[in-house]
Structure I
Amino acid sequence: MSNTFDAATHSYTIDGRKVPSVTQVLNDLIPGFKAGEWYLNRGQAVHACAALIAQGVAFDHDPAIDGQVRAVRRFFAEVKPTVIAVEKQVYSARYQYAGTLDLLADINGKRLVIDFKASESAALPYQLAAYSIAESTYPKGCGVIINEDGSYKMTKVFDLRLFQQVFLALLTAYNIRRQAGIKEGEEV
């Protein structure tokens, strides 16, 4: 099996076939999940900094995201997760989708799929469940809400097995919409 990720287009392929990302599926079907361009750019910068912090790499950052960077540093200093993987691309050949999980870490004896967020979203457990399905493991996950004031908040730890079927239903609906010629975000 040959899996590829093109960072420039943020697209994934499995055996040469383009597949939807977890984010595409959720953006298309859960209202309010999709952020504006400015927020996407800021989020990418914060995620890049979070990945460097998780890997213990020193870096300089734009002062505009200083609060978020302080929050991520604080999370790592206070929670002390044992990092397993950072910005890991995951692929589901069985269900034909892919995505990139932010962090896989052990916290207090639990292996967790973790996603850094600017705010809590109802879509979070489905996003985490999608990553756990693709990896066929990691039954627990949570979000870390990164605030501009330098604080953070961990969400509750979700049993991702409870959300996997719903993500697969969303994926099915997404694929039906594509087969019917409905573009992402288009109203029916």
Structure II
Amino acid sequence: MPSRDLAPIGSPCWTDLWTSDVEGSRRFYSDLLGWQAQEPSPEFGGYFMFTSNGLPVAGAMGAMGDTPANDTWKVYLATDDLAKTVEAAASAGAQILFPPMEVADLGIQAVLVDPSGADLGAWQPGTFPGFTVLNENGAPSWFELLTRDYEGAVEFYRSVFHWETNTVGDSDEFRYSVMRDPSGEGELA
């Protein structure tokens, strides 16, 4: 089973779902992807993990108090210095929804909206690196951003998360770039 101990800086390292139907989501993704839905954790506001073959692959939670869930998936990008990443993101035009917050000893997270309007998270690992299983059925494997500001989005992720990219298409009909794997072993997103 291909795996990694730690995600390369700037690469997707976790994803979670903010769902208005916790039980329905638990059933749906378990049935669709073969994931096992772990029990919600009261310590973390009802947050729970999906696992595949016993290893964490994604998280989910319901509404937060009076704030209803918006039924969206969010991708977290790895960082080794969340404070600097959030500062760089704000300077590059991102809105900071939730500033850096420790999550027990698991790591530190922040939630942002990039200048093109996409929600994303940033994760500085502690004892939890994020998903570690790669290239397996049911494991997270590809993440895309569909945006009206292609050039601005590519520049934001290059400057804030230090992405190196390959341009696949650059015409009015098709603009598409992929993040190069910092290890030189392919493409990540």
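Here, each number is a calculation from the coordinates, and none is a lab measurement. Quick caveat, the model's predicted, so the values are computed rather than measured. Cβ atoms are built from the backbone, for glycine too; each structure is taken alone.
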Next item on the list: Could you figure out which one of I, II the value 0.60 for FRET efficiency 1/(1 + (r/R0)^6) of positions 5 and 93 (r between Cβ atoms, R0 = 35 Å, to 0.05) was computed from?
Entry: II
Next item on the list: Could you tell me which structure in I, II was used to calculate helix-only ellipticity at 222 nm (-39500 (n - 2.57) for each DSSP H run of 4 or more, over all residues; to 500) as -5500?
Entry: II
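Out of I, II, which one gives 3.3 for distance in nm of label points 7 Å out along Cα→Cβ at positions 101 and 141 as computed from the coordinates? Present the calculation step by step, with values, prior to reporting the outcome.
Working: I: 0.7; II: 3.3.
The structure behind it is II.
Using FRET efficiency 1/(1 + (r/R0)^6) of positions 77 and 173 (r between Cβ atoms, R0 = 25 Å, to 0.05), single out the structure from I, II with the greatest value. Each step should come with its number before you reach the end.
Details: I: 0.05; II: 0.30.
Ranking I, II on FRET efficiency 1/(1 + (r/R0)^6) of positions 77 and 173 (r between Cβ atoms, R0 = 25 Å, to 0.05), first place is II.
For distance in nm of label points 7 Å out along Cα→Cβ at positions 125 and 165, the calculated result is 2.6, so let me know which of I, II that is. Before the final figure, lay out the partial values.
Numbers: I: 1.3; II: 2.6.
Clearly, the read-out refers to II.
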Notebook entry, point to check: Out of I, II, which one gives 14.3, 41 for Rg and Dmax of the Cα atoms in Å, for residues 37-108 alone as computed from the coordinates?
Noted result: II
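If mean count of other Cβ atoms within 10 Å over residues 53-60 computes to 11.6, which of I, II did it come from? Mind dumping the intermediate values first?
Values: I: 11.6; II: 17.9.
Attributed to the structure labelled I.
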Checklist line | FRET efficiency 1/(1 + (r/R0)^6) of positions 13 and 85 (r between Cβ atoms, R0 = 25 Å, to 0.05) derived as 0.75 - corresponding label from I, II | finding: I
